[in-house]
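K.L.:
Dropping the structures in below, format is structure tokens.
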Structure 1
Amino acid sequence: MAYQALYNKYRPQTFEQVVGQKAIVQTLKNAIVENKIAHAYLFCGPRGTGKTTMARLFAKALNCKEGLGHQCLDCPSCKAIAKGDHPDVIEIDAASNSTVDSVRSLIENVSYQPIMSDYKIYIIDEVHNMSNSAFNALLKTLEEPPSFVIFILCTTEPQKIIPTILSRVQRFDFSKIRKDELIENMKNILKSENIEYEDEALKMVASLSDGGVRDSLSLLDQLVSYCDKKIEAKDVYTLFGIMSKEDEIKIIKDISNNDADDCLKLIRDKYQQGANLLFLHDDMTAIYKDIIIYNITKNVSLLEKITVDDITNLNVSLENAKNNITRLTEMRKEYRNSDNPLSILELTLLSFFENKKKELTSTPIKVIADDIKIIPEENKKEEKKEYIKYTLNDIVDLMLDGQNRKEERKSISSKWEEILSIEDKSLTIEAKALASSVLRCVGFDILIVSTKYLQDSQLLQEIDVQPKLKKIANTIFNKEYNILVITDTEFKEAYNMFKSADKSTQPLKPNIYFGKEKNLLASTEFFNSLKIDD
């Protein structure tokens, strides 16, 4: 018999076997019991979280010969669905059937009665790949299908589905699976396979799988082939190029001690031995996140990567951890555009050492002449900076108002390069940062500008900088605009919301806090500012 991959061999056959997604399972079961079955569903969420599996299980529960809601696994219907050859459960891959012609062919067959079951179920996987014209062709059928037809659309990218489709389906958002649930599932499978394991090894596999059941079992499959009868932590390090926790903590400590030589040497040595630097990059982010969480909450139960003793030994300040995690997050996307991950990581770490050097050289000192000693003075407590307060909904309202101010935006855009020629030397830093950003829209006398540089966005969102930006606007555009500089990522999120918004809606004047009167709570906390494209 041909070998079966673990994720196929142990694919759930009943609702009770599903890992995680308890709320979705219960909702679907209740819908069947109460006979409140919708004609169209949308299952969306990260890959490997059970969307297609849940669709098949729902099809079983609707068509089982034991009756509605059953999943007997023995009747012809249940067996056929499990094998994937049920004539009334049609699975379509939208990645290869995304055209209007494909949809028209589907629609022609919808009206035919089921062959061996009560319901005819169409499972359309990766539905976001369908073209807009294909979606539009499906609209009428999706809204009013025959009583015996049910559509289940599955996708990892619901934002790409047109609003008219979204309004016609019941949406279920699948979440990533918790690590403890992934570990428990792997333990049960290994027990069935008579394979021994170390708990630490399964913890690492759960971390690598990033909340996906299928990914966790694919990784486990590789380990079973590599290790044969016992899975150990050292095998995970070797097979997947993961550095040990001790080595990762050593790197963080070298950064904290400003020891660039040791740090870079260790990373190069591990890279030569096959270490995956992308995993290291993510692990360093996780370590700094733990440091920040513990410094703020003092809650040990929230730590995921390191222990309290590790944090104490590392002696990394909260400010330093914030700066480093920000830089790590900024640089994460650079791996996609480079075939030299070592250079990306080294450049990231060198920026840490450069910042550390600046901190050391700018530390106030006092000299005791008799002993010729240099003793750092206590740093003065930094004054807490205040930032603009806004939400993505505020930006959408500005975009809605900006629809009627396109000529004004065009006029400002034509003068944008003049910002660099501003003569007031006290405005040079802000002018350079602003000029390198992109004007996106004008709404309610507020300019929405976006930048790919997080540090520029943070600088220009400081309340103390706002008078300077107003002065720049007044000098170049002859009008005292408020200017909100956001990241490109935030702009994309807001623009996607804007595309789905009712354009005829009268936009509300946004309650953005530019430093006059605080009416709005901060909506962009530190971690929200770290969002990047995956």
Structure 2
Amino acid sequence: MPSTVHRSTLIILLLWAGITALDLNKAFHIDDTFHLKAAQWIEHHPATPMSGHVNWGYDPKPMHHFNQPPGFFYLVALTGHFFGYSELPMHMLRSLFTLLALVCFHRLARHYAPQQALWLTALFALCPAFMVNQGLMTDVPLLAMQLLFFNLLLVPGTMRIRTHYALAGLVLFGALFIKYTAAPLLLAFPLVLVLKREWRWLPMALIPVALLAAWSGWNLHEYGSIHMLDREGGDPSVRGIFVRTLALLTALGAVSPFTPLFLRALVPRRAPWLFPLWVGALVLALLFVAAAYLGLISEPASDQVLRILFTLNGVLVVAFCIRYLPGSLKLPTASTWALVLWALGLALFLCLFSPTMATRHVLLMIPPVLLLIAPALAAARIREKALAVACTGALGLVLTISDKQFAGFYREEAPRIAQELRPRAAGTIWNLGHWGWQWYAEDAGMPTLGQSNDHVQVGDILVIPEDYDAQLVDERLTVEPIARWSGAPGPATFFCVEQFAGMYTSSYEKLPWSLSRSHEKVIVAYQVTAVSATHRKRETGP
């Protein structure tokens, strides 16, 4: 037993160290900038966290206009206060949540499938949704808090049961204070207690509800409304829900290359053809990738093939969960239905209310999905498990490298662009655009343009990243391009995660990742040559 514990600890630490090392110096990317700016406000105004203004559109708006509660931002602010707001301390902060997630998932895996716990932990750790989403966004901290909550709720420990459930209530509120996506767990908490027939502890499920009510009262005092109820949701129509459901399946399939591992339980034990069939399918996949890289398959055709494969694979994952549920029912009823409530509650919340769909959302479902289909691992052979881990890790690695490469482009270019443009600017050099670019552009001395409050003059320069979350140029301005910078595509970005930030916001049409030899990052500078006093029609931005 001690040797097993030591081996498990060593493997978890190695997985954590490898994932952390890949992300340690990664440039701030996508919503990292918003979180940093929110934290900088909170550092100096901790009692009014939702009143700070951030330009995350055309003009600065108070933070209560946006979806995120400030729980994680307080930790970012605390870290920034003592260690600064650079990449290293921020990624080390998030890395603590990565370690917590790995430890908590492994404990749950030992509870549900003790013989397969390390294999399940490796599949979870190397999943592309986990590896790529290791930035400063709230999804990994939220995941870690959810895993800790279910550990306290389901896994026996050395503390008294009352303490377990009290801490579970506090942790669940902590998850909600990071992101409201944890809301379905408010129902899971009392339902699990009912299934366990632990009626006397049902009041513990009111702890997160009471704290959420206190947070809502804080909102009313601060700005006169309740943030959770003001949250912007997705299209509530039947079509909107269907599209998000399809996007969820596509995103789930795009980050689940391990599905062939679970086929062994569906065929006779002596099926010698299964492993060669899997290897043959893998060879065909590699040939397809090589053909796309050599240009023998067009990118639109490649996208269409991947779109179908991703969606079918997502359907297969859901089918496995349903198929192997009877095997999971051999466990205590509360433990099994906790997983069902966890996975189904998150899926329904995302399909009904999420403004967008992405692998970072699907990431929250990966732990219960893996644990639900864990009984099938008993039938799999060692070489099949090893191949599943290798495929998952390989895909996670190439997508992480691609994402890091794209993020780094804006960090590298922003100071160089500012230096090159200063001699040519007759006025202010403005940056248009958000995500990671905004952080580095402002740091290089190019302020973010707010259309209502900032006055652009003839001679000013507007610097705009293309294929990016950026404002359109005001229709009153006449501009002409004066410079262009690009990051050429290469082998490191062939597994492309940048279909308009596909790994972070995707749909059925816009894939989480694709195969692209042509996608390049471009930044263009425009000089203002005239400013009209009246509006004139502009069909598109420059």
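K.L.:
Which structure, out of 1, 2, was helix-only ellipticity at 222 nm (-39500 (n - 2.57) for each DSSP H run of 4 or more, over all residues; to 500) calculated from, if the result is -18500?
P.N.:
2
K.L.:
Okay, moving on. Given a value of 10 for relative contact order in percent (Cα under 8 Å, 6 or more apart), point me to the structure among 1, 2 it was derived from.
P.N.:
Here the read-out was taken from 1.
K.L.:
Comparing percent of Cα pairs over 18 Å apart, for residues 340-443 alone across structures 1, 2, which is largest?
P.N.:
1
K.L.:
A further question follows. Tell me which of 1, 2 gives 21.7 when you compute Kirkwood radius over Cα pairs in Å, for residues 60-315 alone.
P.N.:
On the way: 1: 22.5; 2: 21.7.
Structure 2 accounts for this read-out.
K.L.:
Computing Rg/Rh (Cα atoms, Kirkwood Rh) gives 1.03 for which of 1, 2?
P.N.:
1
K.L.:
Here's another thing I want to ask about it. When distance in nm of label points 7 Å out along Cα→Cβ at positions 148 and 388 is compared over structures 1, 2, which one is greatest?
P.N.:
Greatest value across 1, 2: structure 1.
Bear in mind that the values in this text are calculations on the coordinates, not laboratory data. Here the structure is a predicted model, which means the values were calculated and not measured. Cβ atoms are built from the backbone, for glycine too; each structure is taken alone.
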